[in-house]
Structure formats: structure tokens, C-alpha cells
Structure I
Amino acid sequence: MKIFLDTADVSQISQVYDTGLLDGVTTNPTLILKSGRQLLDVITEISRTFPELESISAEVVGDTKEEMLSQAKNYYTISPNVTIKVPCTVEGLKTCKYLSDSGIKTNVTLVFSVAQAILASKAGATYISPFVGRWVDNSIDGTEIIQNIRKAFDYSFTSTQILAASLRDVRQVEQSTLAGANVATIPPSVFWKMYDNILTRSGIEQFNKDWAEVNK
């Protein structure tokens, strides 16, 4: 399982990167808005500060393929590890196909069905991003879509990776992994919570107590 961080905060990325467990970063217009910065500046800083990361997603928006490609050129020319994130729409998948055929990594976002995943894979997407949390918000099992896409992809032998997105807690990370996701993109807060377990904490407390007793 690969772990991507879903944030535009470079300082938080740096803290997680220092653990040696980070594989990539995803951003979106909402995260960029919260950062108070411009997307181009954020993507440039992340790619130059963390050149070893597999993928840094920069999202493009627009009503046409031409609009999206015009924006995309600003980002994929920064670094080979920049991935262009496009919506799962007709024009978005046209953009995906063009970029993929040109050897540029793509991430098709806002995927909510197996049918959409199939089309994105046909368009050559490097990653597809099913939104688990948004299904859960509507009282639907969000990991079931991961499971079904995994089956479809295994049958078709596609190289497109399933990137579980909109993950709100550690349990959703676990469930998405068990359902067959290749990647989980998570907020920094969820990453740090993955370390925590009450039995681990109590075990460390006991070991420390016993070690102190041994060394009296």
C-alpha cells in the first residue's frame, strides 16, 4: 500500500516525509484555497523540495479538453513526478487520454462507479480516485466500490492504480486497503493516528516501567 498525503501544507508534508513512509501528495482546489496560495507555487515548491516522491497531483479545471490541457502544461513541465488530476467527465477523459498518450501521469478524480473506473482506465489513467468518504456521508459503504473496481481491474489486467480518496479516518484506510486499493491519500491528521493504539501505548508504558526497575 502506498501512502499519499492529501494537503497543500508544505510544512506538514515535510513532517510526514521525514518518517520515510510517504510516497506522494494530492492537492485539489479546496486545499489550495485553504492554503491561501496559488496552485503553481505550491506544486513547484513540493516537487522541488521532495523530488523523490512518486506523484504530486495538480488538478486542472475547465469545460473543454483544450482548457484543461492549457492549464496542465503549466504543471507537468515543472517535474516528471507531477501528475495531472482531471475530473471523470467526457472532456476530462479526453484530456486524460491525450496526456497519457504523451507519457504524462494522470489521476482521474471524482470516480463513484465501476463504469467510470473502466472508462478512466481505457483513457490510460495512471491513477483513479474513488471517493470513499463521500459515499459514507450518504450512508453507503464506500469501500464496496473499491472492491468492485479491484475485481474489474484484475479481470482486465489494467495497470491503472486505485487511489482511495476522501478517507476520513484510520478505519477507512484499513478497509480500503483490504478492498484492494493500491494507494490511500489521507490528511496529515489521519496519518499520525495510524500509529496510535491503546495496547501499544500501555505496552510501552509497562516496558518502560520494567526497564527502569531493571536498571535501578
Structure II
Amino acid sequence: METKVFNIQGAEEGKISLPESLFSAKPKATFLHEVITASLANKRRGTADVKTRAEVSGTGKKPWKQKHTGRARHGSMRSPIWRKGGVAFGPTPHSRRQDLPAQKRRAALLQALSAKYAEGNVVVLNDSGVNETKTKTFAAALKKIEAGRKPLVLTTANTDEKVFMSARNICGLSLVTATDINAYIVLNSSKVIITKDALESLKTAFAKEAK
């Protein structure tokens, strides 16, 4: 199990072995859908709110008598059918959080990485030897790698600042540390580009969790 290694200029340098523990899981569409749906639901703030007829300002007096006026009967000007009245069945603040155990998140991430590898959309980036901060150079390298419109670059916390500064303003690119990724971020990308340090970080993190 191996993939291509590219340098910061986008030139291929050879191949590197990938750990089977990270890229050999069998993706299950139903399981991934369940986990990603829960992940997106947990990101929602749930603060949308509208005023009901009990909360809008206005008199509670009956606008006119019930009968013999030639008009429709009404009990309040705060009714939803009136202008400036309350909203019927509108959103109210509530939590949409779904329980998502760590084991499920871990399994989904492994399946997502494996799915990307099976598509041929996982490569390794050798980010050493960067001499200047140049977004144009990094963007050209992504084009040579055929990274697509939404590449994902996995780095580590101690990534060279020049690499970070070169990549951060590229449209569509997601720059994420290896410890912060999840199944949704991986599947939502066109190509997963992992630095050598990030690959080692992933191996170490999953090895610890396995114990």
C-alpha cells in the first residue's frame, strides 16, 4: 500500500508506504452518512427564534365585535394572519445535538481516508526545503498534483510557517492539522494531501487509540 510523494514545487519525488491501519478499512455508505449527519447537526447553534402571538407587541383587545359588521371575525390583532402579528409554527431555540461516540468518529475517519485512497486521491507532500512564502508557487504545485477545486492539506502544529502562509489564502483549500480532521472534512475534499510529519502524527495518534 503506497502513494506518490510530491515536493513543494509539485514535482514527483517517488513513492512512500502508507500504513494499512489507516487506509485499508472498507467504507460503508450508510454508516458514513449517519456519522456525517450527526457531525453537521452538532455544529448547528440552534439559536433561530421568532416571536409568537404571545410575544409580539400590540393590544389584546378584540378589534371589532363578532357579528353584524360585514367583516371577517377576529379575536386579536396579534394573530399570525395579521400584519405585524406573531409567527405560527416558527423556529424556537433548541439543541439539535446527536450522540456521536469516539469509536464511531474514529471508524468513520478511517473509512473516509480509505475511500479517498481507493479513489487515488491521497498523496504525500514533502514540505521541507521551503525558502520563501509564495502563494503563487504553492497554487502552481497544487495544479501539477491535480488537487482539484477543494484540496485538503493535512499538516501538524509545528508546520513551517512559510508553508502555512503560502497555502492559507488559496481559494477552496482547507488547511487542517492532523489532530483536527474528521470524516466530513476528508470526504468533502477533492484530494487529501498529507505532509510527512502529519502522516507520522496520524500513525502515532491511531496507534495510541488502538491500545
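Side notes on the structure shown:
- Winner on mean count of other Cβ atoms within 10 Å over residues 26-33 once structures I, II are ranked, highest first: I
- When distance in nm of label points 7 Å out along Cα→Cβ at positions 2 and 18 is computed for each of I, II, the largest belongs to: I
- Structures compared: I, II; top value of distance in nm of label points 7 Å out along Cα→Cβ at positions 66 and 114, i.e. the largest, recorded for II.
- At a computed 13.9 (mean count of other Cβ atoms within 10 Å over residues 74-81), which of I, II: II
- Test item: helix-only ellipticity at 222 nm (-39500 (n - 2.57) for each DSSP H run of 4 or more, over all residues; to 500) calculated as -10500, pick one of I, II: II
- Comparing mean count of other Cβ atoms within 10 Å over residues 90-97 across structures I, II, the highest figure comes from I.
- Value 34, calculated as percent of Cα pairs over 27 Å apart, assigned to which of I, II: I
- When relative contact order in percent (Cα under 8 Å, 6 or more apart) is computed for each of I, II, the largest belongs to: II
- A value of 12.4 for mean count of other Cβ atoms within 10 Å over residues 10-17, calculated from one of I, II, originates in structure II.
- In this comparison of I, II, the computed figure 0.05 for FRET efficiency 1/(1 + (r/R0)^6) of positions 58 and 154 (r between Cβ atoms, R0 = 35 Å, to 0.05) is attributed to II.
Throughout, read-outs are computed from the coordinates displayed, never taken from laboratory work. It should be emphasised that the depicted structure is a prediction, and the values quoted were computed from it without experimental measurement. Cβ atoms are built from the backbone, for glycine too; each structure is taken alone.
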